[in-house]
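In the part that follows, the structures are each spelled out as structure tokens.
We did not get these values from a lab; they are worked out from the coordinates using the rules stated. As the structure is a computational prediction, the values presented were derived from the model and not from experiment. Cβ atoms are built from the backbone, for glycine too; each structure is taken alone.
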Structure I
Amino acid sequence: MLAARMQTQPSASGEVNGAVVVHDRARPARSHVVGTAALGGLEVYGLDGKRLGATPAGEVAAVDVDYGFALGKGNATVLAAVDTTHNSLRLFTMSGATLTEAGARAIPLGFAAEGVCLFRNPLDHALYAFVVGDGGEIDQQLIYANASGQLDARQVRRINVPSPLKQCAADAQGHVYASEETVGIWRFNADPEADVAATLVDAPRLGHIQEEVGGIALHDGGEGSRWLIASDASAGRINVYDRSRDDVFVGAVQVSAPEQAEAIAEPGPLFATSANLGKDFAKGMLLVTDEDDANYKALSIADLGKALNLDPGTAQQARKADNTVPTVTALVETTPARSYGDAADDPAIWANPADPAGSLVVATDKKAGIYLYDMQGRVVQFLADGKMNNVDLREGFDLDGEKIVLVTASNRTDDSIAIYKLDTVQRKLVAIADGVQPTGMGDPYGLCMYRNADSGRSFVFVNGDDTRMRQWELVDAGNGRVRAEPVRDLTFDSQTEGCVADDASATLYVNEEDIAMWRLSAEPDGGDARTAVQRVDANSAIRDDLEGVGIYDLGDGRGYIVVSSQGNDTYAVYRREGRQEYLGSFAVVADALRGIDGISETDGLEVTSRNLGPGFEHGAMIAQDGRNVMPVENQNYKYVPWSVIARELKLEMREP
């Protein structure tokens, strides 16, 4: 039996649902407990358990706290509370013992909410709220300060499980734990731009839970001292799991009120902090909700560790953003692709020299066809011409004496090369292939184009679902048509897809997804000799698959090569010239004010240094977003100004 060292006064309403400790770093002993009191709102207690006051918050079911949120000219302590009166999320700030509602509105949830937990993304330090519900909902909301300096939130994604959820807790390592009352404890990936990766940690009758999970909490005492704590409500005990060892069960205790021998019959929602709260709680505190006594019992984390022969460790400082990977945001996103699932894949950019704002983006839907988007991301045209995988374009192709913008795409419906003219006046794609142009491949994937800078001859490369890559010359077939004539075959050791040609140096770059980015000649008589610009296993900052690749042109052969490192949702930058050294990586994260999410699981991308209009005067990276969230929709493309990438990685920009 483990006795609490403190208990709060019963709530004024006679009901309790959960509480948090709000840590005062300057004066730890003057920290506070903030508890939910149903229709009594949020009650504030001192560490002696005495009630200091209450703040109206509707009928409150749950609360959580986070620190150091940038608000106005300072940093605020933010509390998120679930109000079941209208099933909304309400946001507060706290200074001393005073709670102030700071939300621009009560954020509607659309389901019967039960619990809330806050999560800081270690990549960009963005604050997210996870709200769990009676119908098995796990709703992720991005909290931000609006233009008026008030707190607001946007839905990012929703995860569902089959039965009611009671509580959740998030850690600094990127996980969120949720208690599905009669099913068990789940662990999910908290990063909205990652796979959910659901893992069942423990379950009734199959593990160490008797019938029902009453609540969960997390203790972080550093490496080797990170615990998951769960209330096994039916058994009347508190379970502890070692998060450093894949959440293995390490023991359980029963809990009583101070100086009493009778255990809490059904311990409810929990909250843990590793912060030093003074003499009795130097290693932190575990709050246990006692619905029978309508109060909260406070256990010493040190006592809990001693009872189970566990080292409580040392309180960890709040994590800061991972500055080893600079982050940027997109300025524009396109209308989502029509097709569900893995559909959007690869873009190409036409820069309008006469009217940069009138530039166009050609992009594929590999389940349905090909899109033409404007610089606001709106659909200008869609052609349901087949399963178009990759696309590229080149200006200056001579067709019947007219210089045109030639567009090619790999068509997986008939395993052919689709060929179009981009009519820049009518702003539409016009099919001009001289009949079906077969690739001879079972499933053509990657495609890129090359134009010889001296002769003006144009070529297209296509690779497939095996190790082959083929090169064709694109020629005027007469009558306004273009055909592809094979000129070279290449072979790699494994799957390739992303490729780009540097016209100025007659160089082809090919991503062999799991192995390396290769450099070889783009000329039809260039042979098959190749050199690795970057091997996957030689740089810990990149992770397979290597996918999309584009070139930022600074002129005179100078510039940058940008590669999608799909395995860690980042983009690696290499120097175009010289030894082509690695210059750094960046990630694209959410912009809450614009309501544009980050980019993840990128297949195709394109980069240009040409002026694309307001916000994109120095060019852009346009990339496919494999997980289009905030809210969850079909895949789309994001436009990222080169200026923000250049600022974060200290790169050059080409003047418009």
Structure II
Amino acid sequence: MSRYYLLLIYFIITITQKIVQSDPDIRESSFYLSQIGLEFLPSNEQALFLVNNTASSTITCAQKCVTTKYCRTFNYDIQTKYCRLYQGDVDTTGLIISSSSSSQSLYGSVQLNIKDFLNYGYACSMCDNNRYMKCINNSCQCEMNTYYDGSICRSQKLDGASCQNNIECRNDLNLKCLMNIKCGYNYMLNYTTSTTASSSSSSTSSTTTTTTTRMSCNSSCTNQTWSSTTNCLAQWLFDGNYRDQMNNYNATPNNAMSFTTSGYIRQALVFANNSNPMLNVPYIPLLSTSFTIDMWLYVTGFSNMGDHGLFGLCSASNNDQCLHFTIRRNNISYYVLKLGFYGDDCLGVIPVTLNTWIHAAFVYDRSTSIQMIYFNGVLDNTRTPSSTLTGTATGITIGYIPVAASRSSDLNYFQGYMDQMTVSNRVKSSCEILEIATLVAYFTFDNGLFLNDSGPNSLNTAITQSTSSISTGRYSEAISFDGSYSSYFQAYGFTALGKSNKPFSISLWIRPISLQGVLVHVSSNITGGGWCLSFLAFTSNNSITAQIYNGSSVTFIVDPTKSVSISVWSHIVQTWSSSNGIRLYINNILVASSLSSAITYVASESINYITLGNNLNPPSSCLTGQENTMPYKGDMDDFRIYSRELSANDVCTLYSR
């Protein structure tokens, strides 16, 4: 390690000592700092992430970790000042990798000292003010999500990590140390079976009844219902027009504006910086109610050093009289989402990046007086304003907020594309926002309506050929493929799946007549060609394979158990993320996974087609792995695709519903 980093560690320890002197509840901590260019990759981002921060320096980021309960590791970007805190130890809950997003990143990890754990098991008075232990049953015990290894309290391990006993695994996530000496989910516990017998007075007559009860899965948003039209006041799809789908608030462009066919879904509205673009909308009653306003954004540039207007109901440039949603440059060097009442505002912390689609949701709960910002379905930040929103009824502006701009030297025009904006006078739940942001499509194949997408985006570009409807689906009806080369189902509009290194998940039920053929084929053109790869398919030996392209070759994993049988419904899920690589679940069991060769996903960088039951194209023109390229013969039901990695709990919920 360089002399610079050794000095930096010394400064961190020194500053921490000063914190300790002023706050007796914080004990001294020392850190290991990595070289620049590395970062901590948690094995489960959702389980380990604590908080986003901005910090003026590495030292400040380390201080934030010291003063944040459970923090043991942090990532810091010297250029963006972005500080992310995690509760896991580097050696038990993740990997160290070369940063793919910044050459100025580094990680820091708390250095545990045996002396801090000498009083483990002793009376509670012996661990007062100890950062790593707490009083449980009148004795000093390890803090939440850690275990005592005989000398120190280490972070409990996550799915797939090596273990010796159950205490080493995250018990709050229902992880156990399985027979393969790895932490995992014991899915056999999902069912209980009871048998009862009864008999009549006749010795020749008896009845035996066996009841199988499916135990509930842990919390998951996939079992939540969502409705984008409940209490919906306005919705603009921007598909070549400014019409409100609710027929209440049609928009009028202030200057000539255009549309692009490269929207998140179908078309999107273009805000060109050189044309001073803005939409005018009649007054929408939002001043005295809860609300949720969400939209898709593709930012092409930051034209000023201040705000970039998205939505405004702004009667005056006075505190709490100007409702506005913007993208604002924070006080460091990048831009974030902002929900403002004017001078009483909630500022996000996740950086807004250029030239990629993001989902933004702005929520105000009047009953609790809390402002909330969601970024790609994840809660970005919350704040309680000092006063309620007031003002007078005035028109709405989209893409520019004139009143707010009058107090600034910068015009706050938005530059980029905007799509699918919805205004509701209610608080949408976190699950609903997550589903809107990440459930890309959901085809139930019910009622013979093969082409209907029941997801939040309502894709209307599906076609099918040589398929039929059957009434004996996994849920209600299903689609059936006859196994011919002309038998397929295809949908278009999968923008997120075409973005490299963006997480995704594919879920479907199959009931094969023969164990061969392509299940899910992804391509950049309608013929099944261009950039193309079969993501899910049978192999030549009748197993299921899940595949991605990592930039140099096709990475594949194969079900070694051959779990899928003829004429039986089976649930298939493929997931990918940079944290966990590629994973394959069959009937609620993780049957195969790969991280080392699947840490990168290289996509088409275009809007994709998905074809079910066929690849439509000679295999020599596509990327190939282990798939059997024959058409699929059998049934499918409940097809879903997500722009996030489904968790084991999500998979369990989809399987058990």
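I, II: which one has mean count of other Cβ atoms within 10 Å over residues 71-78, as calculated, at 14.5?
I
From which structure (I, II) was Cα Rg over 2.2 N^0.38 Å calculated, if the value obtained is 1.05? Working shown, then result.
Details: I: 1.12; II: 1.05.
Going label by label, the one that fits is II.
Thinking only about distance in nm of label points 7 Å out along Cα→Cβ at positions 255 and 463, which of I, II has the largest value?
Once distance in nm of label points 7 Å out along Cα→Cβ at positions 255 and 463 is worked out for each structure, I has the highest.
Which structure, out of I, II, was distance in nm of label points 7 Å out along Cα→Cβ at positions 439 and 575 derived from, given a value of 3.5?
I
Who wins on distance in nm of label points 7 Å out along Cα→Cβ at positions 375 and 599 among I, II, i.e. which is largest?
Between I, II, the highest calculated value is found for II.
Here helix-only ellipticity at 222 nm (-39500 (n - 2.57) for each DSSP H run of 4 or more, over all residues; to 500) has been calculated and equals -500, so which of I, II was it run on?
Comparing all candidates, it corresponds to I.
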